[in-house]
Every structure is written in C-alpha cells, then in structure tokens.
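What follows draws every value from the coordinates through simple rules; no lab data is involved. A quick note: this is a predicted structure, and the numbers were derived from the prediction, not measured.
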Structure I
Amino acid sequence: MRGEENAFGPGKAQILESLLETGSLNRSASGMKMSYMKALALVRAMNTHFREPLVVLSRGGKQGGGTQVTDFGRKVLAEYRAMRDAGEDAMSASWRKLRKLLKG
C-alpha cells in the first residue's frame with residue numbers, strides 16, 4: 001500500500017509477468033480477460049507509485065511498438081515473489097492445521 005492506494009500486489013505482478021512473456025500490453029490484457037484501458041491504468045499506477053518506471057510503453061501499430069518491463073520492474077517483481085514465497089513458507093504449518101478443520 002502507498003497511502004490509500006494499492007501500489008503492488010498479485011494482479012499487478014501478474015501483469016508484469018505477462019508483459020515479460022508477451023511484450024504487449026494488449027495481449028497481456030486480453031490473456032488476463034481485462035480491458036486494455038484497465039491494464040493501462042494499472043501500469044500507469046505502478047509507474048506512479050515507484051521511484052522509477054516498472055514498465056515502458058511504446059505505441060504499437062505497423063511500426064511494431066511494444067511494451068517493456070524495465071530492469072527496475074524486474075527487481076520489484078523479484079522482491080515481490082520473494083516476499084510472497086517467504087509468507088507462504090511461514091504459514092504452511094498453520095495452513096495444514098487449518099485444512100484439517102475443513103469439511104470433507
């Protein structure tokens with residue numbers, strides 16, 4: 001969180017991961033069943049919340065264009081993944097106990 005806004009989380013991490021695979025905001029948005037404008041708004045929000053841009057946007061069309069995750073964006077994504085994995089590791093024992101209390 002940054003103030004009242006969500007600076008980064010699972011959805012924004014998924015956008016970065018998809019951008020790394022596709023190099024296209026349009027294809028990433030489509031693959032995530034999201035409008036291009038929503039994906040663009042999320043990318044712009046990420047770029048606003050961090051010290052450096054996470055994504056550089058280039059117009060597509062006949063000239064090619066494309067969207068690139070910056071080195072800084074890759075670093076943010078790596079830190080997020082490490083944080084997520086550490087959290088999952090820390091709660092795995094408690095989660096196993098809780099699952100035993102579920103029906104079925």
Structure II
Amino acid sequence: MYVRMSYWKCKPEYWGEDAELFESGAVPIMQSHAGFVRAMLLATPEDPQRIAFTVWADREGYAAFVESPDLQYIIDMFEHMYLPGGNPDPVEYDVRAQGGGA
C-alpha cells in the first residue's frame with residue numbers, strides 16, 4: 001500500500017465547502033483510477049490546516065494517478081480556497097505495517 005498526505009491551508013470561510021468539494025469532486029475522480037483505496041480530508045475547526053489523506057493499493061497505481069492530468073485538476077479545483085502560500089505540500093509513504101479493521 002502507498003499513502004499520500006497533502007498538507008494545505010484553507011481560508012476559514014470555506015469550512016464545510018471544502019469537505020463537500022472533496023467528497024463530490026476529488027473523491028470520484030480518484031475512484032476512477034486503478035489502485036485507489038480511500039481518501040479522507042482531515043481538519044480541526046478554527047484551524048486553516050487541512051490534510052488530504054489518500055491510500056493506494058500500490059505505488060504503481062498512485063504513480064499513474066500523479067502522471068495523469070487528474071491530480072492537477074483536483075489541485076486547481078480547490079485553488080480558490082487556498083490561503084496565500086497555502087498550496088498543497090505532499091508527503092508520500094510506503095505503508096510498512098498496519099493493524100485494525102475498517
């Protein structure tokens with residue numbers, strides 16, 4: 001498995017709209033790619049920090065998504081919400097161990 005955590009800063013007036021756009025826009029696009037497992041948008045009220053957490057079955061599926069125009073399309077989709085200098089900053093990880101259920 002492979003994980004991407006993308007950190008970005010969101011203008012406070014978009015609390016709520018960020019989650020709606022993530023679920024209705026970004027997630028369906030990612031679901032159309034082979035190897036997509038799940039996505040979550042993480043945030044704390046009153047804090048501009050957002051983390052888009054996506055899980056991929058393998059590095060190859062993730063790489064194909066990144067190489068497609070869809071990743072940039074998703075980034076652009078949220079552009080009006082970014083604070084100045086708050087554009088996405090991704091960190092990518094191989095999953096080395098896991099536990100638990102759903």
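A value of 6.7 was derived for mean projected area of the Cα convex hull in nm²; which structure in I, II was it taken from? This value belongs to structure II.
Supply the structure label, taken from I, II, corresponding to helix-only ellipticity at 222 nm (-39500 (n - 2.57) for each DSSP H run of 4 or more, over all residues; to 500) with the calculated value -6500. The correct label is II. Taking relative contact order in percent (Cα under 8 Å, 6 or more apart) as the criterion, the highest value among I, II goes to II.
Of structures I, II, the largest value of Kirkwood radius over Cα pairs in Å, for residues 13-68 alone belongs to II.
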